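Input: structures, listed below.
We did not get these values from a lab; they are worked out from the coordinates using the rules stated. The shown structure was predicted, so the numbers you read here are calculated from the model rather than taken from an experiment. Cβ atoms are built from the backbone, for glycine too; each structure is taken alone.
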Structure P
Amino acid sequence: MKHNIIEKKDSGLTAFWQPTPQFTTARCSVHLVLPLESDRISSLRATVPFLVSRVTKEYPDYTAFGRYLQSLYGASVLAGVTRAGDNQLLNLSASGIANRFAFDGEDVERTMASLLEKILFDPLLAEDGHFPEDGFIQERRQLVETLESEFNEKRIYAKNRATELMFQGEPAGISRLGTRESLEDIRREEIVGAWKEALQRAQVLHFSFGDGVDGSFAERFAEQLGGRDCAPVATHPHTPRTEPLRVTEEMTLAQSKLVMGFGLDADQKKRLANRMLAIVFGGTPSSKLFLNVREKQSLCYYCSAQNEQQKNVIFVQSGVETKNLERAEEAILHELREIQNGNISDEELLHARLAMKTSCTAVADSAAAMEGWYLGGILSGDLRTPEQYAEEIMKVAKEEIVDAAQHAVLDTVYMLKGVSAK
């Protein structure tokens, strides 16, 4: 899979485009990348993509904008906020049909790209120069509801708490949305400043996929941005603690949650080995955690490992009966020691390699998957095609995985302990 990239350092823009005649749809996206700084700043920025994409100057109410999108063959505009390493990403995307399915040669893809530019650079503001109050109130409330839903979904809550604890004192420990308190504290008059700051300081990643995409999409976007003094996009690998941090919280739950964070060797050359370690450890149904801790010992309802490459850590997440929390922790550590001692079978290694190869192959299945792949590559400074990555991952030797495991250090243990209602 060939990829096309333009870098405009004076405007802080990195643009990626890929003709995708294999898809019936097209997609154009923008990601504004800013360093995480505080809960309050996160909350201010988090409202920006939702407010700017809610309506437009041409279609200033929700219904009219919806009708316009329907006239574009059912196009959609989506907003989001994510975290990548030490950075907060403000995301905007427009999706619709590919040009070849439009009537009379209509260039839907260029229209969607232009729409994103209008949304980002020239949003609807009220007469007082601020975002409309009704939209601000609703979008802020929905962000609060998002936090509440993540709190109510204890698997997500436990992972978020473990992340906050492991990275406390680091930007990555700050929530991408801030807190409920910081969201409720922000004022409408502050959001325009957050929007302008994002346009001036953010590194911008631009993606376009479709029949007719080319470098002109990025060139036009760069002209809109102009010359800027951007904040650097950087993530510092996590330095493991000398003694693991242990935190236990109690809630009325039927199922307890156990999240364990491990620091890894920060050597850039060992990234592939670290990734393979996570797969062998707990990344597939044929991994050690799944087969031995979940299936054979029945200690967990689920048990998996995930490598966060930019921070150079592995998180192990599990759902456990309260009485089995300590046994589950020891069983997880036992499986890591097995890898450290070189106990990886040829079958386990083969399954891990094939799982990674399948994952790489699946990137070509959708524009969204392709975007996610190259977005991660650009942010981590490890830009390879899925084919290149698959080829290299198949060459990672057992000894490299063992070495990666031997450098893994238990850093954080978070238990969300279920107790009976009183």
Structure Q
Amino acid sequence: MKIITGKDLEPSFFSYQEEGDAATVKEILDQVQLKGDQALLDYTEEFDGVRPAALKVPLQTIKESREQADPDFLEACRLAADNIRIFARRQLGQIQDFEIEITPGVKAGQRVIPISRVGVYVPGGSFPLISSLLMGAVPAQVAGAEKIIISSPPSFSGDINPAILAAADLIGIQEIYRLGGVQAIGALAYGTETVPQVDKIVGPGNSYVTQAKKIVLGRVGIDLLAGPTEVMIIADQSGDPELIAADLLAQAEHDPAAIAVLITTSSALAKKVKENVNKQLQDLPTGAIARQSLDRNGAIILVENNEQAIEIANKKAPEHLELQVQNQDYFQEKLLNFGSLFLGQQTCEVFGDYTSGLNHTLPTNTTARYAGGLNVLDFVKLPTTLEITATGLRQIGPAAATLADWEGLAGHARAARRRL
């Protein structure tokens, strides 16, 4: 990892990065919409090297995967799902149906209605992201979604990784399709002879999947447009170099495009962290990927003071932000832009990925400036209601007609005045 100073950061460090081959993605989506299942099978054979006998996974296969799964794995999934469910239920409790009298005779209200059909995309390439299945499906269940389906590529010996099937069955999801990549997003957005159309698609993917989600947005809802995963750690001289190095490597091992950054006021800590990173890389099974990531995107940034560290963090708006500092409360008050904040030496980002109850589908690529992570509220909608009596009409009708006049919308004004 390179050590640089805060003043030497390039403007590109803070820039939104466009990714994905839009033309290729659009062509695949168009073919899925035009040819349906045929296109899904053709693209699965082309990109995943297998032509499934059936796109939908048989229920018997799902059940057998769970029966044959390691008990410790199932227990870990159960713990993670339970904690995600606890947090999601508390979130859902923050909103409710209500009706309020705005002024005499004018009643306005809100209803909390779950989204009906949700598709959860689960990557299954180098790493089967079982946790992403839980993060997408459990909040949708808590919200009350009527239909939840899973789509995952058949990249494990020509089929979906059995751990994904077992975890899905554990939480009660039994409609699963052997589909990955852009073609999976197209199938969920448009529907085919076999795959049902959904109302919202959630779940992470590579740059092509992200570009596909961007294109189908509007036809369906999506969670967010995720770029490469990120961690930023702010530490002072009290930071633990061994733990900081471990957390940087945990993020860097995702893929060569991952971003792992340390910001510190301590040059001594910077050197120790760099030494620990190199030492831990030697026996890390995913070390080759992590090394590429750190060489390409990793950095240890030396800053003059805490204020400069906070300024950089707020401008970068990282997906994951860890604090190992003495005056934690000061930092917590000043830090505004992040997907999720992890406080103290024992609170590594990994726990947010799996078992703490937080959702790990978070904004990346500077989008934490204006967005938060996936949560149970992403699976409900809040339509409103209005009821006006004769008394209420006298209260708000004339002003409505006046505003319509000023906008030049004569039909609007007449509709209001006919009631007056």
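So the values come out like this:
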{"read-out": "With Cα Rg over 2.2 N^0.38 Å derived as 1.13, matching label from P, Q", "value": "Q"}
{"read-out": "At a computed 14.0 (mean count of other Cβ atoms within 10 Å over residues 226-233), which of P, Q", "value": "P"}
{"read-out": "Rg/Rh (Cα atoms, Kirkwood Rh), for residues 10-185 alone from the coordinates reads 1.01; which among P, Q", "value": "P"}
{"read-out": "Which of P, Q yields 34, 21, 12 [semi-axes √(5λ) of the Cα gyration tensor in Å, for residues 18-89 alone, calculated]", "value": "Q"}
{"read-out": "When distance in nm of label points 7 Å out along Cα→Cβ at positions 202 and 218 is computed for each of P, Q, the largest belongs to", "value": "Q"}
